[in-house]
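Throughout, read-outs are computed from the coordinates displayed, never taken from laboratory work. Nothing here was measured: the structure is a model prediction, and the numbers come from that model. Cβ atoms are built from the backbone, for glycine too; each structure is taken alone.
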Structure I
């Protein structure tokens, strides 16, 4: 059974890439099996439904956010930590312009139908907003003000990913990143 985690990881890897590129609704288990070089029948051993695949990807995205936050938290200054979050969008601008934000696109698509995955789909956003709010609180903002600022920041980052994708222009992310960085210096 040593191979099981490896195949499950391969399936999740393939599913994450395919779903990011073509969307959840347009990706089949057969597509995932083919891309991961796993027999379609074996997919059902690891994932009974496509929703289970989505949960696996959401868990991965949540882990990626947590890891990024852990890395950013090594910075001493909360303002620098917030700027580092903006830097992630700058770093990923080409892929966001091509396919959209890997977190935002999936979360939006899963939440859109308000089905069983919609509350789970909001977890990555809740994590980013809560963390950002904590940083603004460390900058001396009241809880209410920090909450508004955090929501604005995450909305700006997600919004610019959407616009960059719609326009096919990664430079729009650079423009917004500069604006957000200047904004953070004055908040």
Structure II
């Protein structure tokens, strides 16, 4: 999966759907949680930082975690003295970070995570007490969202099943709400925001 994303990194920011979708997700996160300039957040599956840079303007610091070196190289090219993301090239499910964050944000990455329980247990350890989760991804779909399903472990997510996993990992105030629709020629795909507190 890493090499697949490395190859796609160069043109990743050229898609309107992706760029506009990240702005919608950022707005939904800001509507759900109060962001402040003393917060340190993790952007899981940061990619080139489409979501992370939107949020970084509102908080003290964003650490961007990704397994694709190519994506992180593109992200670092976009850093400026005013707004930057610190890149971490690591599979944090297999090799967890020894850091604490006030929140974890993520855009369209969860369907690439094979073991969801292990993921949510791991990131709960990375959150301060009362820290938040804000994860956007696809609602349940038929497998046609991606033209190539290499590295895709879930064809979207069903609300009750996903919320149950998150609750079982110790999160509170779990919610799942539709925030966007991605229109593709053959069908529409719903995008949700999963939010919870550690």
Comparing relative contact order in percent (Cα under 8 Å, 6 or more apart) across structures I, II, the largest value goes to I
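Given a value of -9000 for helix-only ellipticity at 222 nm (-39500 (n - 2.57) for each DSSP H run of 4 or more, over all residues; to 500), point me to the structure among I, II it was derived from. The partial results should precede the final answer.
Numbers: I: -26000; II: -9000.
Attributed to the structure labelled II.
Comparing I, II, where is FRET efficiency 1/(1 + (r/R0)^6) of positions 79 and 119 (r between Cβ atoms, R0 = 35 Å, to 0.05) highest? Could the numbers behind the result be given before it?
Details: I: 0.65; II: 0.85.
That would be structure II.
With log10 I(q)/I(0) by the Debye sum over Cα atoms at q = 0.08, 0.13, 0.14 Å⁻¹ derived from the coordinates and found to be -0.29, -0.72, -0.82, which of I, II does the value describe?
I
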To which of I, II does the computed value -0.98, -1.04, -1.29 (log10 I(q)/I(0) by the Debye sum over Cα atoms at q = 0.21, 0.22, 0.28 Å⁻¹, for residues 71-126 alone) belong? II
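To test your reading of the models, identify which of I, II gives 2.1 for distance in nm of label points 7 Å out along Cα→Cβ at positions 31 and 135 when calculated. List each step's numbers first, then the result.
Working: I: 3.3; II: 2.1.
For distance in nm of label points 7 Å out along Cα→Cβ at positions 31 and 135, the value 2.1 is produced by structure II.
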